[in-house]
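S.K.: Below: a set of structures, written as structure tokens.
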Structure I
Amino acid sequence: MGLALALAGVFGTVPVAAALPGRWWRGAALALVPAAVFVYLLTLLERARDGDPLAWSIEWVPALGISLAFRADGLALLFGLLIAGIGALVLVYAEAYMAGKAGAGRLEATLLAFMGAMLGVVFADDVVTLFVAWELTSITSFLLISFEQEKLKARKAAVQALLVTGAGGLALLAGLVMLGQAAGTYRISEMQPEAVAASSLATGAMVLVLLGAFTKSAQVPFHFWLPGAMAAPTPVSAYLHSATMVKAGVYLLARLNPVLGEVDGWRPAVTAAGAVTLAVGAFVALHEEDLKRILAYTTVGALGLLTMLIGLGTELALKAAMVFLLGHALYKGALFMAAGTIDHGTGTRMVGALGGLRRAMPWTFAASAAGVVGLAGFGPVLSFIGKEAALEAGLEEGGAAGIWAVAALVFSGALFTAAGVVVLRPFFGAERAPHAPHEGSAGLLAGPLVLGALSIGLALAPGAIEGRLIAPAAAAAAGEPVKVSLKLWHGFNTALGLSAVSVATGVGAGLAARRLTGPTAPLLGAPWFPSGPKVYDWLYYGMQRAARFHTVWMQRGYLRGYIGAVLLASVALVAAALVRWGGPLERKWTEPAFYEAVAAATVIAGATAAIVHMSRLAAVTALGAVGFGVAIVYALFGGPDLALTQIVMETLSVMLFVLVFYRLPKLVERGPLPRRLRDGAIALAVGVTMSVLVLASLGHREGEPISRYFGETSYVEAFGRNVVNVILVDFRALDTLGEIVVLGTAALGVYALLRVRRGQG
């Protein structure tokens, strides 16, 4: 219950944030809520370490085995602490960043809604619960990225992020449902890897889950939306792209690693995607000039590293992933906030336009320096421990996978260091900025300084987290207990040597970044180069052109064409299914009684008369005869209620047709022969197909007819003796309600049209 109350508390603060007046204390007051959640989650660490995680659930859709279920194991608590802890700092930062600007309350309210959605993702123990929270993160992130909706760039970036992650979400939904079917349960903690691996649905579920995770965590080729999302205000970037949204895909991979890890293709696919993303993110970061875009591409690379480590799947690799996950959230959050403070204090984030800021902004420089050391992963910072463990994991793995992993780590480590040098460049050299630089306020500095200090402090005292936080998280990702021993200094070894080489190379590359990127920069900007944004634009605008073509070709305002297209499509689909089925048709013909034959003949004669008559009124009368004939058939075969309903509706229909057709001009010709032949062929095809479908269904009954169930339970469960009425108002109550809504809506539409015609609207 505590988890549910924590989530309810975060969501309940959303309207409060929107309503609070714009005062300096608002951000700090709102931060008390995630801070309280952070403290509460700390109290759950002991239970997770002891293998007794807190769990809570309530039935949601019992018939489908779906529950609203939450579980706080080590992996969920690691992510939850990051979400709540960094979220509290971001709220304080956002209040200072938005000082004097409109919409601060709206931004903070949306941040809280996003925070609640992310907490729902990481604590969900039911795949449907997880998916609902997952989609809520996509919606709230769209609102955050498009916060400055007056800017075209922000709107386009928000739509891009929503489309990419939304498409991945659709794939994820199908994958999670297939996974639940393969496992025999939708409860993640109850899924057995042996049952999943043995299922024929396993491969399809794996591919779809990977699509959902890769799009969310910006893996190549879906990485391009993340740098585009830098159009959002800096508090949004600092939160979404360091500790929360982009880590959701990594969380999903770690969460399902014990379940899907035995499925063929999981490990090579995850490892390869991570390695490529790591290299691409680090390479492109060096070509950027905007501080936030540099950090965005290094985030892409870091997400690739985490993905690669989960793909390797060894005990050491998963331990490294959990340590680096925490270290990255700390240093990247500090760097994003520092970049925002630089922008706030100078009016720009462009590296080339800045210099000498360390004298005017010493505290920002200190936070940035701590963050850059974390980015390089070399020194007394937590990411150094994670990076060393990652190199050791690659060396331990051996083989092609290990070699490629180590190569990607060394290459990206050098480029990350180079990017860090570029990030620090604004603090050195001659002082220059668009206007006189000034240090940030306490609200702007608190977040980056606290995160930078934590990054260093936890590295100096790793014992504080190794047993209570890292070990349970790694164990949850591995599906078995994991021993964790963290040390800042392991002595001189191969991993340290490789790390030193990459950092030294990176420092040199950073100092000569412009000369090094000169030959490759034109390639990335070439019109023919298939970059992610260009492929997205081609697909996006191609879909719009296809939609316009479809609208012009299909939506011609011609009712006869619409009906014909729908009927032909229905006939084709049903006929294809019948041919593929190839089963026998029911041929148990019975001798009809005389009065039954008369009723059938009346229907046939009425239908024929409606076709051949030139008078509209005569055709309407003939259609009425068809309807009344059908009512007689209902009555003869035991459906008096249906007969009465048919008579009432047929009477109303005939009256309505007469009133309308009476005002239409007289028919003078039937239309060209080809059109009549075409319409006749469509009508004949529909009739034959429906007749065959009825005969096929009569001859292929696998279960008891549902009519027997209705007859046996109508009085017992619904307390009604009239079976037809009980079906309509009880068994199919929602269907009946829908029909009533449709009729009511149509009536309102007719009433509105009549008012317009009378000049009253």
Structure II
Amino acid sequence: MPVSQEVLDEIALTRAEYDLIVERLSREPNAVELGMFGALWSEHCGYKHSRPLLRMFSHTSPVVLSETGAENAGAVDIGDGLAVVFKVESHNHPSAVEPFQGAATGVGGIVRDILAMGARPIALLNSLRFGPLEDSAQGSVNKHLFGGVVRGISWYGNCIGVPDVGGEIYFDPSYSHNPLVNAMCVGLIETERLASAAARVPGSVLLLAGADTGRDGIHGASGLASRTFEEEAELRPTVQVGNPFLEKVLIEACLEALDTGAVLAIQDLGAAGLTSASIESAARAGRGVRIDLSQVHRRETGMSAYEVMLSESQERMLLVTLPERVAEVKAVFERWDVECREIGQVIAEPEAQIFDGSEPVAHLPIRPLSEAPAYRLEGQPSEEDLVRRDMPLADIPLPECGPAETLLRLLASPNVASKRAVYRQYDHQVQTNTVAGPGGSDAAVLRVKGTDKAITVAVDGNGRHCFLDPYVGGQIAVAEVCRNLSCTGARPLALTDCLNFGNPLRPDIYYQLEECIRGMALASETFDAPVVSGNVSLFNETQGQAVHPTPVVGALGLIEDATKTVGAGFPSEGLAVALLGPGLDAATEQDLAGSEYLQVMHGLTAGQPSIDLDLERRVQEVCRQAIADGLIRSAHDCSDGGLAVAVAESCILGGVGFRGVLDAARWDAALFGEKQSRIVISLDSADLPKLADLARSRGVPLLWLGRTGSDRLVLRVGDEATNDGSNGGPPAIDLPVERISEVWTQSLEAASG
């Protein structure tokens, strides 16, 4: 008898998909089999609405060691026989239901993805989005989500001994009800020791190691990722529960087991649990599995075969070894006091043969399970989107409060203010690799011990730009994260992404998804930084209110000489300060499109963002070369809040003042416009001619801004720098560095308290 719609809704399958399953099997599936299909055909596991679009990304480069999607994370060769493994992944839906455990287990899951490549996790980053922390009923909910997520990340990361070295946090009404929690992990490994998840050898043994299997998380990450949120309470039991202390010993046990050479393949149990781990490992090699669920160690009595196969209990790994080496591998886990049991075998036939003792509970071909249907839809922008993008910004009045008060209000905005209240809860020095951690540099810098090199990592994204123009916004997301790396002197090598969007069945949302990917793909090729791993999170909406389209991009860069890197703060007095990139002579109101200024001062998200990718590439090349040549003392990209905020932050981070003048017709566009491809740099005056020659040789504009000194930030703007106010508003910012530092460092903590 055909399954009911209620059952299909529970496992997030459509009636058409059920009919396709029946067609592929030539029979109706039983309950366990249907649950397996539901999990593997979910958005989280099957990428049904994004897989055709992801083919737009470039995935190859001489340094890329793993085919995108073939393994658990991307691997990049950094020379000296070493590889960096990295990936970003979402845990949005579980975190919306239970923020502490949702965020904590998101950290645990991404760490195990890196572990499944055989690499030791050496760094964590996170990208977080919440609704505004205002004094209102919804603001209280947002504060609860914000506090729970941050505590969950710090608890899990600190306990497992992996430093949290960077990230970003944004607040916007579109993320109320639907927070975004994206976690990135970075690992290091000798290239020749990279592990695989492919179970290639028939007759080899499946070992399940780690935590006991319980009922937590059944249809958790997999099921929640295929639906929107309308009612939170009923979803709480689907959230997994983490144990970071077990994860810590599991990491060590797995790495030691891999060192023996006895492990043929290794795979973490994440979304869809044992179903996903076993089927994906078999599918990668064109093999099958025979599993006896009675051998799975359980935390609860009376668990059904359905529950065991679909449990998303955390801290579990699936290992494959030859029969004659099982005892050797199990002995390693016994030394670490980690449970490890034989649960089955790899078989030559591409089938999943699942038993509970002697009772058969599922018998399925691997290919239909692992090949979810893919949908290519027709997208189009809504009329509201077009009106918002085409809004004439020339009609925006200058704020009556003037530049100084405007700067203070922007520095107090939670999107601009220091995130120290968050990252001080994270241990970012454990493992002693961190050269530059959160707060002092545009990207985290990690030494590679035993070499002269350092790697840099960053994660970035801007939902407002993508909301206004997803194609351009996608380009900007990639450009900015690469700019973050370039500001430390690092050459971008590769990218990982997490695509956070609403319901793709809506034409306007699918349009956003497709256009963002198209823009990101173009930028990825421009910077010769292929996308080597990633994740897609869809259905991030409640009652028809979708999050802003938010592609979060993680990037890996390399510095050949770790001594040649700079921070974002002005390091001393008496330095020349200049702007690499587009000057202010052409600053117009269009530079305000999608800016923090427009939102904070006028309550608007509007305008047409823009970027010149070729100029962006050249600006970054000049910045990197100047750092390598020792010409630049600091570098900080202009992003949220524009030029004035970038200069203010460099003053705050360096503890030194600045005095300068700007020639511009409209002070709000000059000071707070978010024109792309700009970097504020400081250098010795004697090196200005060399830098000017370098910039000129690459066709990159270079504008002298002023000089560091004293304890005040003084920045004057006027036509021909006359400072007479004839441009329509008070011409000067003149504030003590102590004052701007106080506002910048204390505002987020005050707002979240």
Structure III
Amino acid sequence: MAVIEKIRQRTGLLILIIGLALLSFLVSDAISNNMGIFRGEDNTVGVIDGRTITYQEFSEKTDKISDNLEQQGQPVNEFTLNMIREQVWNDYFQTLVIDEQYEELGLMVTGDEIFAAVTNPVDFPQIRDAAAFKNQATQQFDPALMVNYLKQLDQDETGDMKRQWVEFENNNLKPQLIQKKYNLLLSKAVYKTSLEVKAEMEANMTTVDAKIVGFNFNSIVDDSVAVSEEEMETYLKAHQSEYQQEATRRIEYVLFDITPTMEDTAKALEWITGKKAKFETAKNDTIFIQSNSDKGFDTTFKSRGTYPDDVEPAIFTANEGDIIGPAYSEGKFSLYKVLKFNEDTVPYIRASQILIKPKGGYEKEDSLHAVVRANAIAAALRKGADFTQMAKDSSQDYRTASKGGDLGWMKKGTGALQEVVERSLYTTPEGGIIVVRGSGGVHILKVTGAKTYRTAMIGEISHNITYSSETEGTVYDEAFRFASESREGTAFSDNAEAAGYIKRVSDDLKESSETLPDMSNAREIIRWAFHEDTEINSVSPVFNVDNKYIVAQLIGIKEKGLAKLEDVRERLENDTRIAKKGEILKKRIEGVMDGNKSIEQIALDLGAIVNSSPNTMFSNPNLPFVGNDPILTGAIMGSEENKIYGPIETETGVWIYMVIKRNEVPFNGDMMAERNRMIQTSSSDVANRAFEALKKMAEMEDYRYKFF
């Protein structure tokens, strides 16, 4: 009502704002649902292997799975919906691409294969572990029970059993069995000849002694090599394959948190205070709690350390039937009614500790030094020094030092403390300070909660402090005003700074991105950023996400394909500079090379050193004084002895080298064993490689981001 009254009072001023709000709503709704004037008639969710998938058919499949889950009592939230959409997309790929492969190869699953699989269900835990098919005596899968079940399918007059089995067979058994056949077929296509095995083994066993001369790119200072715009453009054109990019967006945004106000908090306190008298006289505590609390009724007995520190002492010293509160904790007000006390068989105690570790180690002198220091601290504490501050300043138990040494309530015998420490602690009265030597150092302990066996069953009514519709409306007005006034020039940044808003930036958002650093579900914002009508510097409508309003501005667009110079300036400048350094180093080396010079003389003329690389191997491309350089390693391994090669430019620099000696070892091992090992290695991921190849061949176009 307050919002309506405000509008009435300012009718003339707000007519324009209302009109803009309606337009903003329509724009937001159109973008969110990908309908109306923006989307036109294009309702293509994706294309797989030339087959167009429409929004309508995709949604029908998604809704069917979602409805089935809800009928089974499973909640369907946005996270679940995203998983369902991914499943539906994968199902289309399976049907349109993978199943086509099976058909072309003539693969099928016979009835005998299905029977064999269900009577020996190694790969089907849903059958193997089902109670209906387990022998009562052995609790193991019994094939006879499965056979008996199959015989009963045709005897069910309702037909439900057979329908469910056929559905399971078509959706689970057959797909897994035929995929297993397909993967086995692919693995059989992998083979290694004896010559391949011999060559590979000998190459892996061969080592080379070499000499290397050259320069790392870092030998030339970056500032000494200028890079022009024209040079970067030329480099970009010559290396287009290295600068391909996905479509991404860059946005800056402001969050408006919708949080309860003081008035909202006061209303929550008033509400729960009004329940106190009724709670005291309630005839049925269970029904009263279930009817009034935001938290379920827990009938278990709880020990000390369960409830907030400001109410727990009162709870455990109260009488049965007493109510403590209202008390605030973690965004809610609570009333605690003591229903019943009980005694545990094992005691609890609360303590704080300061740990002093031996300075140099655990030698006798070090331990004695720690004991002396601990005793000095204990003496100061007994004279009134503050334990909390002393723990923060001196304790070497860094997990508890920041909490003033508090260990909380601990149950005896649970391993929270070493036995020798625990034993001493339980003989100390509340407030007592003791010094105990343990295996990890010397413990200075203070008992802050006396030993107790008491547990309590507590009826808790909790009431979450939530924001009101008036509060939400006020925050929306603020966000809408900011969006409306921030659409021109630098207004977005200027207004955010003037209002003291934190302006956040999110880089490299992909079409499929679902989150922002501050939000778990940001699909609406990302769809807006990628919408064809959203231009650079556009300001978004007000979005409501995760109890926040958000207003964003699109500040960067990267389209799919070859990157623009501005998008990759830093990387491109570095790559161009390295290329220029490579040319400089090549010319420097070529200028002193002569067919009659030794590699040592070339190094001398260059002012460089000759680096020896003994036992160079294919499997270890880490070269002395060069670093990790597979290109140079491969070149060395494939070169002849006593010839100077280069200059060769690699990822680390420009080099010349000479092979001094090749240490070739003939392979005399078990050819069959090595062949099997190589085949096993090569075939282990052949199914995944085939899957990725099929995805590439299918030329999939995924437009789900436009709709969901």
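Since every read-out is calculated from the coordinates, none of them should be taken as a lab result. These numbers were taken from a predicted model, which means no experiment stands behind them. Cβ atoms are built from the backbone, for glycine too; each structure is taken alone.
S.K.: Of the structures labelled I, II, III, which one yields 10 when relative contact order in percent (Cα under 8 Å, 6 or more apart) is computed from its coordinates? Don't skip to the end; give the middle numbers.
M.R.: Details: I: 10; II: 15; III: 24.
Among I, II, III, the structure yielding 10 for relative contact order in percent (Cα under 8 Å, 6 or more apart) is I.
S.K.: A further question on this structure: To test your reading of the models, identify which of I, II, III gives 3.1 for distance in nm of label points 7 Å out along Cα→Cβ at positions 67 and 323 when calculated. Each step should come with its number before you reach the end.
M.R.: On the way: I: 3.6; II: 3.1; III: 4.7.
Answer by label: II.
S.K.: If distance in nm of label points 7 Å out along Cα→Cβ at positions 91 and 467 is computed to be 3.8, which of I, II, III is the source?
M.R.: III
S.K.: For which of I, II, III does Rg/Rh (Cα atoms, Kirkwood Rh), calculated from the coordinates, equal 1.05?
M.R.: Working: I: 1.10; II: 0.99; III: 1.05.
The correct label is III.
S.K.: Assign the value -24000, calculated as helix-only ellipticity at 222 nm (-39500 (n - 2.57) for each DSSP H run of 4 or more, over all residues; to 500), to the correct structure from I, II, III. Intermediate values should be presented prior to the final figure.
M.R.: Numbers: I: -24000; II: -10500; III: -13500.
Derived from the structure labelled I.
S.K.: Please state which of the structures I, II, III yields 25.5 when mean count of other Cβ atoms within 10 Å over residues 291-298 is computed from it.
M.R.: Numbers: I: 25.5; II: 18.9; III: 14.0.
Source structure: I.
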